[in-house]
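Undergrad: I've put the structures underneath this note.
Where a number appears in this text, it was derived from the coordinates with a stated rule and is not lab data. From a predicted model like this one, the values you see are computed outputs, not experimental measurements.
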Structure I
Amino acid sequence: MGWRTKNLTTATAGAPLAVYKPTAWLFAQFTRHVVFQGFTPAGGDDGQLYELYCSASDDWNVKNLVSEAGGAEAATNANGYVWAHQGSQHVVYQGRQFDGHVHELWYTEDDGWNANDLTDAAHAPLTLSQPYGYETYYDGTQRVVYHARGGGHIHELSNSGHGWHDLDLTAATGAPPCSPDAAPTGYSFEDQRTAHVLVRSDPGHLLEFWADAAGWHWGDLTATTGAPPATDADTVNGYVFRGDGTQHVDYVGVDGHLHELWWRTDGWHHNDLTAAAGAALPYPTSSPAGYAFESGLFQPVATQHVVYTGTDDLVHELWWSSGAWHVNDIAARVGAPPAVGDPVAFVEVDEGTQNVFYLSDAHQIIELRWTP
């Protein structure tokens, strides 16, 4: 069937308008989840985090997670992830008026939505950035990383089922400080049994923290590959492509091009995706979202995908197959509205779908979905 678009705000009864970048994930029974902060034309952002969710029926529903969990109001956007080891969903964010605390909303089928203050639980320093959560499934650990106030240090809050603990990754590895306006992200490389954290330092260098059985290490990916420095986007995103056993980091360079740093067993390499594909230029301070569409019943050949907001304010896709990158101007093809900020994405391998979400210029949540 290919790509189509759906306005989730107008399609969902009772859904409020939205502000800031949404977050999205796939949970059990192929349920899709999108969380965003609410917006009113009169009052602006309302501090509430709303969830749009649906099953395979594609009928969307909405609920107020802050209200249901009794949690703290949010400053801006949130980040969500699944802790598959415990069968739970998690949303992390900084509290209203930038209170410096990492707040968590978490869900299990037995307990519903609940609230937790991870800063207090781990006796951790206050955060400057929005926190980012992910799971390393190989060791059953949930991990939340953030840029701590004062000194440019990256901290990790981790929980393997026995409570939350704080670790200063910058101090532990001897890495240089990150940029004042940078926020870290993370991902797991399950086949290698390693955890990875990415953040930007000055002047535009991309730093990687990575953990193996021996502990945490750091590296300067920009210096290692000789790639162009990054622009002042607040986050840099990475993903793993199991089909080739590779890691990939996508970012916008100071030359205005979309670049990829990629790793295989012989080390890190650089590729200019804009030049390779003849693609539309990305918005200068955007944070592209990359993901792997691994092989499955509906997808016999594994592919890679990068979605981003262009200088035309539309969502574009670059996709890789059979050794080459290709261009797909998704939003223009399906008549989707302009974007404000960056898209987010995930894949349903078992059902063979790709799912991209973003905030429109009308404060609405838009879905771009590919089905076989």
Structure II
Amino acid sequence: MRPHDRIPPPPQGPPRDAATDDPPPVRGGRSRRLPLLPVLAACTALLVTVVTLAVGTGSVSLGPAAVWQVITDHLTGHPNASVADAIVWQIRLPRVLLAAVIGAALTTAGTVVQVQVRNALADPFLLGISSGASVGASAVLLFGAFASLGAWAVSFGSVLGSLGAMLAVLLLAGQGQRGQGRQLAPTRLILCGVVLSALFESLTSFLIFRGNPQATQSVLFWLMGSFGQATWTQLPIPALVLTAAVIVLLAQSRSLNALAMGAEAAASLGVDVQRLRRNLFLVTSLIAGVSVAVSGVIGFVGLVVPHIVRLLVGSDHRRSLPVGVLFGASFMVLGDLLARTVVAPQEMPMGVITAFVGAPVLIVLIRRRPYLYGATR
């Protein structure tokens, strides 16, 4: 037998469990992970810092002591009727907290979508979910659909649109798959999502063209993303949806880790892949629908932040999900701060800010560390 014909020895060490271990490291370097607790502590400190900075920054500047004095007074039930109290509690704090919640929600949705399609360049917009939510919200704002629901109308229309988009993607991607065990291939999901996203965007444009001319400008600005109309009443729904989604996803984190290795690997470990994907689609649709309802369409957050989080703590969703919530919240709060201050007293759309910041960051990340799910090519 010639030397190069020798059979290589079997791999040494215990077998790898894809449901509990991280996906293989990214090509071109070792897999480096920072300890989880220090990263969580650092992200929490970062979030508190940027929230304090954002609440104190504006046409009237307030120091950290004044900001936290107002917050403490309200939490202890002793608010003061002062100008600082009105600025912090009634105007800036609801906006900053809503930005934090939406940033965390979009990051969570982006993380889930990237696992579903095993593509690190995916987000809810790629699968048409956010575009479907825009159709529902635009129908409410321009034509008064679901007016009987009052303040809940936009949220209901947005969630209904996102769920409809999700169902359309699933049905279209599942066509012709019966002979293959109805396995929804990631590439097929992406292609169907891109096609339907373009269709929903065209439908939104048609609604704007045929809608109330007086509402057209405000709808166009809203579609580019803004927290300018934030109030305390808008916080509970997205906060509750985010909390429930994170709890559900953390409970399914091992299945998510398995799915990141591929459908076949996940199925071999006892994961019902089709059921898991449908549940993930439902969670993503709810998150995207609620987010679009209160903030409009904001891109790049669910695309860029998961990349940064994976660089910090790896791909294990037991680690990346909580870190992503904190880091995504900080990212969005900083973006909203820039939107308010760059061209003050005017306000830039959030979609513009996140694109300007997110696109260069994403390009750098792709060039330095191209991420492949479940493969080292």
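Undergrad: Check the numbers for relative contact order in percent (Cα under 8 Å, 6 or more apart) across I, II and tell me which is largest. Mind dumping the intermediate values first?
TA: Working: I: 13; II: 32.
Going through I, II one by one, relative contact order in percent (Cα under 8 Å, 6 or more apart) is largest in II.
Undergrad: Compare percent of Cα pairs over 36 Å apart across structures I, II and report the one with the greatest value. Don't skip to the answer; put the middle values down first.
TA: Values: I: 15; II: 26.
The maximum falls on structure II.
Undergrad: Separate question: Taking 26, 18, 6 as the value of semi-axes √(5λ) of the Cα gyration tensor in Å, for residues 265-312 alone derived from one of the structures shown (I, II), identify that structure. Mind showing how you got there, number by number?
TA: On the way: I: 24, 16, 10; II: 26, 18, 6.
It was calculated from structure II.
Undergrad: Also, I was wondering about something else. Any idea which of I, II comes out highest on Kirkwood radius over Cα pairs in Å, for residues 41-216 alone? Write out the running numbers ahead of the final one.
TA: Numbers: I: 16.9; II: 19.4.
Biggest value here belongs to II.
Undergrad: I've got another one for you. So Rg/Rh (Cα atoms, Kirkwood Rh), for residues 49-104 alone, computed for just one structure, reads 0.96; which one of I, II is that?
TA: Numbers: I: 1.02; II: 0.96.
Going label by label, the one that fits is II.
Undergrad: Of structures I, II, which gives -1500 when helix-only ellipticity at 222 nm (-39500 (n - 2.57) for each DSSP H run of 4 or more, over all residues; to 500) is computed from the coordinates?
TA: Details: I: -1500; II: -21500.
Comparing all candidates, it corresponds to I.
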